[in-house]
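Pasting the structures in now, so scroll down.
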Structure 1
Amino acid sequence: MEERKLSVCIIAKNEEENIEKCLKSLAPYPFEIVVADTGSDDRTKEIALGYTKHVYDFVWCDDFAAAKNFAVSKASHPYVMILDSDEYIENLDLHKFFEEIMRHPNDVGRIQRINILTRKNQVQEKKEWINRIFPKEKYHYEGRIHEQVEAFAKGTYKTYPVPLVIGHTGYDLPEEKKKEKANRNIVLLKKELQMLEERKEEDKIPYILYQLGKGYYMAEEYTCACEYFVKGLSYDLNPKLEYVIDMVETYGYALINSHQPNTALFFENIYEEFGNTADFQFLMGLIYMNNARFAEAIREFQKAAEQKDCKTAGVNSYAAWYNIGVIYECLGDTKQAAAYYEMCGEYPPAKERLKMNLSQ
């Protein structure tokens, strides 16, 4: 496989604030860039044309898979990589990148994405692996929204990790725009769910229920989010699937945010299946903390802090130590609290608590 035989396909609509960062991050690399515009009335197309001549119009039909498949159809190279216009390359070893693709010519490549968003004035980062690279003759997209890579020859397929890290700021929006995007997603997801139910495609329904729960969570409608997570988790699901793990963890946060911490205690019953990660242990710490079971909360935060890896930045370090500090402060042990706040380094909430403690 020659280096220049890969096309990066992007769909966009009114993305003038994001697409230049995306395209600029691609410019140093020998990729063909294909942009399918789905109806912009801002400078999106003008900006895209500054980086590639392969800019095409696609008539929007409430179907992200159709738009992405159209973009892929315009690619002139046999292998494609899909990016969103609010994503950008953070780290890429080009030689190893193509080396991995050559070693897996018929499989689907997974890249690491770091989702960046601001909540309560704090920047949060969460890592995930997503399927984004494939030979276009063997795979395509299916699904009106939160579309998935599927093989033309139906069935499961193999995946492999690719040494590429991208950033994603698609949900780092002002509250009004974030809720607007969430509500748009919810409308499309409900259409997709209805279609799957009519076709009796039971195997695809849990994923859509999960995405509906995520949509309501993003809209901060936590009770509705819980309802869809419960429906999704009522199916017999593989607990090792990434979306199932994320559904469980987000359900836990939705229970806390909807003031149902006592209900969340049932997570003790699934600890054996899910409790070996820093992310779950941190969540368990929050559940105990919100139920005033402080000794158990400290135990879980300490376990999380001992883990080497995590998906959400800080849960295996400063965020865990901060919560332990908060517990000790609530218990009146300001010396212990200060010690844990000090461990948090430059974490702003911890610095603020130290400042308040010192001033008392």
Structure 2
Amino acid sequence: MKIHEYQAKEILRRFGIPVQPGKVAATPEEAEAIAREFNAPVVIKAQVYVGGRGKAGGIQFGDTPEQARDAAKRVLGMDIKGLTVNKVLVTPKLIIKEEYYVGVIMDRATQAPVIMVSAAGGIDIEEVAATSPEKIIKRPMDMRWGLLPEQARQMLADAGMPSVVVAKGGAILTALAKAFLAADASLAEINPLALMEDGSVMAADAKILIDDNALPRQPEFATWAEPEEANPLEFEAKAEGLTYVKLDGDVGIIGNGAGLVMTTLDMVARSGGKPANFLDIGGGAKAEVMKKALLFVARDPQVKGILVNIFGGITRGEEVAKGIIMAQGELPPGMPIVARLSGTGEVEGRALLANAGLMWGTDMRDASQKIVAAISNL
């Protein structure tokens, strides 16, 4: 379960981690009143469940209450990666000298939490891992003892952080590990961990993901869930009876059967593409279901093309082809669709697609390569 920055900071605050004060506003007028209460320059930060807010314009500044109101007016209602900003965090502006990264994440390989620290804070840790992996210090966490203070300080020192950050940040990192365990989190990170001009160290931003399976024993955090805000498409898909999961790529994926869809995601990735979603239409889907699935996937603004991968059994290939053809008039103009049909009705389905001038793949690999190539040529 995703939670907002202000909620993540509340968890950190409970474990003694320094965070700056802040209040949430849903209107420009509320933001102005909060800024007036702080009586200092403020930052207006969009509260949405995605990263990259700054690059998208979701972080604005106001030196006066009036400027804070105008900044909130610009941010509220903004669309950031398909999510609408309905509230902002208003917090005093910090004078940051240096930025660092500290985090805890579940690692499938070791089946244990892993502590990560880096002197390269303020940017996506994935980018650091891809371009400068040597800048990331990692350590598995002992589930019996957690992270000991001396271990935390050693990690920060190994990352090349200055002595003041090692001294003060060690306690913060230890507390972050405790918060991770207590909240049943799958991810807890502070980015940036900020060294201020006055020598203090605090969490300038925070992100926490809570394990859905642990929500029955985390009743307070369960009340923080906002499924319609976390991902509107997933929320709407559930209401429409579709098995849909939003991903970060631009290749829409539709298949029948969870295993086949998962394999399709892998094949698209191997072909150089990035899947945008998981959508399983199940068995026995008729043309209308196929059409609905296509139109739903196309609603994601990140989707540039769609791959349909069907193994016919009780789902017939010609029904799938009819659904694809029916959807053409309502799909975004020029959006490429590639279908791979195998099994029951595949010959009839392929003939229908060919007559309609639509692409189809001879097998899963061919279809994946075709949709990735079609998107790259847009």
Structure 3
Amino acid sequence: MIKILTVIGARPQIIKASALDRTIKNSYSKEIQGVILHTGQHYDDTMSDVFFREMGISQPDYNLNVGSGTHGKQTAAMIEGIEKIAILEKPDAIVVYGDTNSTLAAAIAATKLKTPLLHIEAGLRSFNKTMPEEINRIVCDHCSTMLFTPTLAGYNNLLREGFNQDNESPFTINKPGMFHCGDVMYDNTLYFSGIAEATSGVLNKLGLKDKEFLLVTIHRDSNTDVAERLNAILEAINQISIDEQLPVVFPIHPRTSASLDKLNITAVKSIKENPLFQTTAPASFLEMILLEKKCSMVLTDSGGVQKEAFFLHKPCIVLRPETEWVELVECGNSILADADQERIKKAYYHFKEKKKHSYPLLYGEGNAADFICKEIIRNYR
């Protein structure tokens, strides 16, 4: 039996891990034993616990309850906790997702313990090293024994950084294996979109009509912690709402909520005076899937939401100067508008007037988790 220790900590990782957890339970329970360690990076019910319940994920075997803090304090506590559990469990490999502090901490702990690291969502690059996530991605990839890229662009990024696609199993940190496997988030979107349609009543609760509202998410500190940027984004979206008489739904991240309470920005008053602009508590996964499925357009600084918009055939305005998902911009389904009011409005009207969109299979065919399980078994049995 192959034992894998999966380290998760943030809401997107919990969602991604559900695809592998479900696949192991359904198809590979005799070959793979999964142990889940939650760092507690996202620690309240709306950002963590609800996803385990709603998505049927195995409850964590361990929770470090790290909580919030500075990057250094948080990451150090995670490294210490992950190391203790890894020594206790003696896994054949540690699995991580994406680019959070939890990912970085697990990568460092695994490397020091000489435990193989498997990185799902490897190879992604924004080419902006001022983003903490970019450093986390690069460090994690170069600590990994098996790298699973969701896109061809990610695979090619690894090649440019010197990874050898001709390495053969058994893989090591000095001779890692790299795989273009597709995206586990696409697996999840296909699996849960029908369930969300049947079970989530979020549209009725918010009084929304199909394809007649904008969906907004903002959570990155580069936006939430800079008054000018956050104000520009919200003022632009609010103006679109007023001019078009179009409802806006804004499930608000705790970090964003705290910033709106703290920062003295005019947009707070503006959106409160607009009855069409709804700020809500963080959406559950099924609520979010349904909101993405039924909205007319998505505006976000989230990497995961950019992809989900594409999976559900919705145009997306990216509230950042760059994106890891460059292929979405290249195929015309996403526009980089940053925190520029005029660019945001211009992007909205571009998509409003555009009649045809293509949605090629950039992220596989919805079987990435199965592919990953098979490669883990092939390398470790």
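Since every read-out is calculated from the coordinates, none of them should be taken as a lab result. What you see is a predicted model; the values in this text were computed from it and never measured. Cβ atoms are built from the backbone, for glycine too; each structure is taken alone.
The value 21.9 for mean count of other Cβ atoms within 10 Å over residues 9-16 was derived from one model only; which of 1, 2, 3 is it?
On the way: 1: 21.9; 2: 17.9; 3: 24.9.
Of the options listed, only 1 reproduces it.
Which one of 1, 2, 3 has percent of Cα pairs over 33 Å apart, as calculated from the coordinates, equal to 36?
Working: 1: 36; 2: 43; 3: 28.
Computed on structure 1.
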_With Kirkwood radius over Cα pairs in Å, for residues 273-328 alone coming out at 11.6, pick the structure among 1, 2, 3 it was computed from._
2
